[in-house]
Structures are given as structure tokens and as C-alpha cells.
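Once you scroll down, you'll see the structures, which are given as C-alpha cells.
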Structure I
Amino acid sequence: MVTSADRIPLGPLSVTRQGFGCMGLSHAYGRADEVESLRTLDRAIELGINFFDTADVYGQGHNEDLLARAIVGRRKRLVIASKFGNRLDRETSGRQLDGRPEYVRTALEGSLRRLGIDHVDLYYLHRLDPQTPIEDTVGELARLKAEGKIGAIGLSEVDAPTLRRAHATAPIAALQSEYSLWTREVEAEILPTARELGVGFVAYSPLGRGFLAGSVPTEAEDRRNIHPRFKPDAVQANSKRRAVADGLAERLGITSAQLALAWVLSKGVVPIPGTRHIKHLESNWAAGEIELHPAHAAELEAAFPPGSTVGARYPAGAPAVPGLSPQPA
């Protein structure tokens, strides 16, 4: 049984085996009710979850503002992670991805102000800036760490060679990438490299943006509407694989979401599922009590071999990550 006392190291940090991804609290997947979102965050802290993930670009700063209201008076026992690099002011900056040292500091100052804290425990480069050497970005992050403004350095969605270069510049505490039953490409090179280097792995979208829990877009504002994997033909094709997971979950007497999370947890990584609803939060947390039998894991993996999911992870024009972004099928 997983309890709040169970921890996984991310560099110098110690986090619960399951964290909380905050992005969906800022309208990413349709309308969000702030009151309900705050109640869900409050319940997550009550359950013992200590690891909360946000970014300056989520809701154009709204997400950090919202999280700030939830952590008042409880900051010391929490691990707060945020990300930078997707510029909030793209229209005026002329850059979409920005890892320049001078921007690292500007972005961090904005996040600290919105979060109402004096340091971020884990600060990620959200996406690699192709115009800035990773050594320059990580070098500045190392200086901010030495100044006490961040506790540890993270990277998000980089390939294995970039991770090696970054880690040679300064210790990388965590690599965050998409990882779930329907996104397994990291298993080939990225995840093994992280393990070799002693870099913790944080899995975002461990429920396949809700698809593995049976969720598909129902609102026009839901950003999944522009994702190739959520187009009708892709949903129809991918649902055939999900039916295998649904059937196994039914046999085991658990939900499909719990089964998908139990599989990710069995890989020794830290999933950060997000939700706006307390009942889903409690169900996700309970997945930590499930010990997945190797035969059941094998059944799932046979249904979801790497690269078999129909549709690309992101719409055309999104930054590609070598070894992670499959071509549309």
C-alpha cells in the first residue's frame, strides 16, 4: 500500500510517489470552476500529496496564481515545481521558445511573484530552445540554484543526448516527459538514459490526457480537440486497444484509470495526473495501493506496443522531440 510516507528522490528533493499536475485547473480541458479546483488542491494536500506541478504558460499565469492560493500556510511541507521557456509574451518577444540565460531570470521572477514564494523547489526548462545551447540555459539555472532561488534543476521533453549534455553541465534532478500506456517511446532511450545518470523521471499525462480513463472532449474549449489522437478516426482506432485495458480493469475490480496509473507507478517513475474533481483525485491516489501482477502488465503492454497509438501526440507545428514524437498514423 502506498501512503504519504512513501517517497521517491528527485535529486535533492523527496516527493510522494504520485504528484499532482495542475495544468487542467486553468481551462486546458474545458471550463474549470475555481472553487472546485481549490477544493481539489486542498484535498490533495490532505491526502498527503506533496508534489505539485505547474508552469508560467498554463492559463498565461493563472495556474501559478491559483496554486498560490492553495498553498498559503502549508508551503514548507510541499514541493513546488514550475516551468519556463514557452514565452507568455510571444506576440512582442518574437520568440516562442526561450532558454536564454537572461530570460531564465526574468521568467523565474514572474513565477515567484505569482506563486507568492521566495524559491521554486524544482524549476524546469519547459521545451528546448533550438537557438540557445542547453549548456547556457543549464548554466544559468545552476547559478540560480547556488543563489537559493531554485532547489533543483529539471528539463522537460528533451532527448537522451541533450539530457547527457545538460547533466554534464550541472546535476539534473528530474526529466519530465509524457509517459503512459499509449505513449511508451521514452522506454527505448530516454528513460534508460535518465536512470543511468540518476535523473528522476516525472511522467505527465499518465492517463493519456484522460483517454485511458474513458474521457474524450465534450466542450469546444477543450484543447484536446486540436490533438490528432482525439480526432474521431483516431479515437475509434485507439479505443480498440483501450478495450483491452477496460476489460482487465473490470476483471480486477478497479477503474481503467487506476489500472493505467498502477502500470505507470510500476515503472518506478513519478506520475503527475491532474483533475478538477475530488472523486477522481481520490480514485487516482488509491491506485497506489494496487500491485500489478507481471502477467497483467504484460497483457497491457501487448495491447499498447510503443508507436502503435494512432495520431501524433501534438498538433502540427509543435516542437518535436527526437525519439519521442511519433509520426501521425
Structure II
Amino acid sequence: MEPVIVIHGGAWAIPDHLAECSKTGVKNAAKCGYSVLVNGGNSMQAVESAVRILEDDRSFDAGHGAVLNANGDVELDALIMDGKNLAAGTVSCIKNISNPVTYARLVLEKTSHSMLTGKGADAYAEKLNIARVSRDELVTEYAIQEWEQYHKYKQSVTNLFNTEKAHDTVGAVAIDSEGNVSCATSTGGITNKMVGRVGDSPILGCGGYADNHTGAVSTTGHGESIMKVTLARLVLFYMEQGDTPKAAADQALEYMLHRVHGRGGLVAVSKNGQWAARFTTKRMAWASIQNGILTYGLNPEEKFQECLDNFSCR
């Protein structure tokens, strides 16, 4: 099996000042994840490595680029899933951890549970001696200004949730040389969200799903809408009926738009190595690598390709 990795950096109305750095970020993440695959690593290692790159990139709403909740604090969510045995680890409402995706993998590997949340998750992170960072290290000046603007004008977070203006989520899917698929998704949520709000990103079947029998999906967009239609699992359902990843993605996103008026995007890879990156928002930064060819885009129907000679993590 030829390895494949596909990355997204969030489906939203990415402003021009973040356009180039968003494309650069997803390209770097794809290169890092693909380097894992071509050097004998498995798909779980690849998606974790790729998402870590995005969590460390302040252009994205995950880890070091996280936005602020209604209290001006950071609450992070993440998911990782192994399609070989359906093992999954997810975390929600965690604080002061720069790479939630790695913590999610530790939940998968070291506990008998699939999800840890809130204070219990933070306490277990302390037990594992996971490095903690300050809120200020995770938050950008842009995120602070955005939060202050919402409070100044008393914008309704309910209205904000279903627009294309909010930052949202990073993720990755991959298939390795053994034919095993995995997915990972990570987010800081949406600016000014209620304390304790959890969106789709850490919810199995919503923010992501991976099954060797079909493929893997990582989603992005309006979390409440994604949860209502279980978007990741819906894409795989259509793929199980014989649709290509592109056709399945378009059908699922169209259903979400018409059924619950929600917009979003996703990346998907099939058990045969076919892949797709699709969205119904104004922009979504995405990148993929297959057969040493890097493909990436930002705007609808935009697609660029580059031949790569090497694959670095930066």
C-alpha cells in the first residue's frame, strides 16, 4: 500500500493576513506526517506528528493558537483513533497543555477509557507528568483582540457559532504501508464559547473516525451542526455504499448544510488510498502527500502540486 496523508487547518473565512501562513502550516504538517510514513512509521504516529506541528503553529486554533472562552481562559479538545482496532483516545476542556493530541493518545494507550474531560483530565495529566504551559504561552495577541471585541460589542456567541468567521480546528488522516488508517483532530474551540462547552472535535463519529474496513475522516466547522449529523461517520457510511471520498464528503456536507444549516469541511482517505479535502466555507487550508507529490489549496477548487525530494518536519 502506498502511504497517504491529508491535513486540514480549519474550515472558516480565513482572512488574507493568515492565508499564506495557513498554507505553509498545513504543508509543513503534511511533510512531517509523510516522513513518518515513508520511514516505516504507522498511521497513528503520522497523524499525531502532523497535528502536533499544527498545534505548535500559532496560525491555527489548536494548542499554541487557541482562542479564549467566555471567561478569557483556554479549554482544549482533541481526538485520535486507530482504524485497525477502533481504539480511540479523546480529551476535552483541558488546560495548559500545548499538545492535546499527544495527551489523547496517552488516554488511548494508558487507560481503559476513551475520553477524559475537565478537572479529571487535568489531574491525570499531572499524574503522567505531562509538561504544563501557561495560558499566555498558548494565546496569541490576535485571539485576545478578538475576545475583547466580542465583549466590547456584546456579540452573541450563538450567532457566531454558525458563521464562517470563527477559527476552527486542525486535523489529519493517513493510511500507512500496511493499510492501517488513523485520524486525529484538535481544537481550541470558538472564541467566547461558554465555559465547559465541548464541540464535535473530541467526539467519535463527529470530529473524526477511523476504520480499516472503510477509511478515516477528520472534520472541521460548526461543531453543533457536525454533532447533529455525526459528520465523520456519515462520510464513511456513504463510502461504505460505494462512493469515493470526494463524493461522500460532498454528499455529507450538503446534507449538513440543508438539514441543520451548518457549514464545515473535512479530509478523508479510503482503505484503498483515495483521498479528498472538501469544504462549504469560504476557505479551508489543506494539504496531502501521495507518491511523493504534495497537493494543497485554500480556496474552493484551488489545487497546487509540488514534487518533493525530501520530507522534513519543518
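Quick notes on this one:
- Identity of the structure behind 53, 42, 41 (criterion: Cα extents along the principal axes in Å, calculated), options I, II: I
- Largest in distance in nm of label points 7 Å out along Cα→Cβ at positions 149 and 229 among the labelled structures I, II is structure I.
- Which entry (I, II) yields the derived value 1.00 for FRET efficiency 1/(1 + (r/R0)^6) of positions 45 and 181 (r between Cβ atoms, R0 = 25 Å, to 0.05): II
- At a computed 2.1 (distance in nm of label points 7 Å out along Cα→Cβ at positions 13 and 301), which of I, II: II
- Among candidates I, II, the computation of mean count of other Cβ atoms within 10 Å over residues 53-60 that gave 22.5 used structure I.
- Structure (I, II) behind the derived value 26 of relative contact order in percent (Cα under 8 Å, 6 or more apart): II
None of the figures in this text is laboratory data; all of them are computed from the coordinates on show. This one's a predicted model, so the numbers in the text were calculated from it and none came from an experiment. Cβ atoms are built from the backbone, for glycine too; each structure is taken alone.
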